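Structures for review follow.
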Structure 1
Amino acid sequence: MDPGVERNIRLAVLTDTERCCGLCGGEKKVFAHVEHELIRFVPAKIVVDVERRENWMESYCNTANAGIGLDWFAFFYQLSNKTADRWSAGNFWNVFQTECPTGVCNVTWTSLQTASNTFWGPTHPKAGYLITAADQNGINH
């Protein structure tokens, strides 16, 4: 889009109640923003209305990590269902076994990223998509 086009940006924010974990009451944190654009034609000019929505996640939940479960679910869904760089269950299992050959390990974001870079190579598109999906779903912490 031409940078000279007029843009009206509105930040959509959560209420104070929505910013707290429903399980433990802990404070959530913003990890990204998603923008929804509506392009309008106003006689003699074009205007882009942007609604910038905050993506929130639990920063810590005392209830058995329940606060971040949905973030991981969304991450795995995106990883397996979007773009040409999507991951199959077999891809994920092969990467997992690179870091955890016994199949019994404490998997963290760091260990998953290390395994992906070892298996695919750090410049491979699938390794890059893992990081992109993690960034978009707030699990890379």
Structure 2
Amino acid sequence: MKNDTCVICGKTFEPREKKLYCSDTCKQYAFNKRKQDSEVKPDQEPETSEPGKPIYEFSLKEFKEFSALSKRSDIDLFKYMFIRKNLSGLPSVEEICEYFTNFNKDDDFLYFINDTNNKIGKAFESFNELFAKGLIKLST
């Protein structure tokens, strides 16, 4: 089917199949809008299916096993949970150690996590606020 009207500005153009935009400007605007709509803002809380229900759940036992196996004294419980939240399922402690090793090969991440003037630091700060609000559960 041929389209002859720009989906962004409504201007008509020469009908062409699969063409949605009248110009590169409108095409770029649509791309930027899609990109902006898909980004998660650091201060935006993830949604839960039920109000008051924890967004994330972590095991203190798993953290202790990770600490013993990895011998990483630079990763405290909060940094562990912040990074661990990206792993889904039930990985073994060895797999978690491997993930952390690959995740932070050059140690830049742990530097930036403490700087609230950058994206990583702001996200970490927001994560800690979720914990303070009781939206992160830590089981023993």
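Computed from the coordinates by the stated procedures, all read-outs in this text should not be read as laboratory data. Everything quoted here is computed from the prediction, not taken from an experiment.
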Q. Cα Rg over 2.2 N^0.38 Å was computed and gave 1.32; which structure, 1, 2, did it come from?
A. 1
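Quick one: helix-only ellipticity at 222 nm (-39500 (n - 2.57) for each DSSP H run of 4 or more, over all residues; to 500) came out at -11000 when computed from one of 1, 2, so which one is it?
Going through each structure in turn, the value belongs to 1.
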Q: Check the numbers for relative contact order in percent (Cα under 8 Å, 6 or more apart) across 1, 2 and tell me which is largest.
A: 2
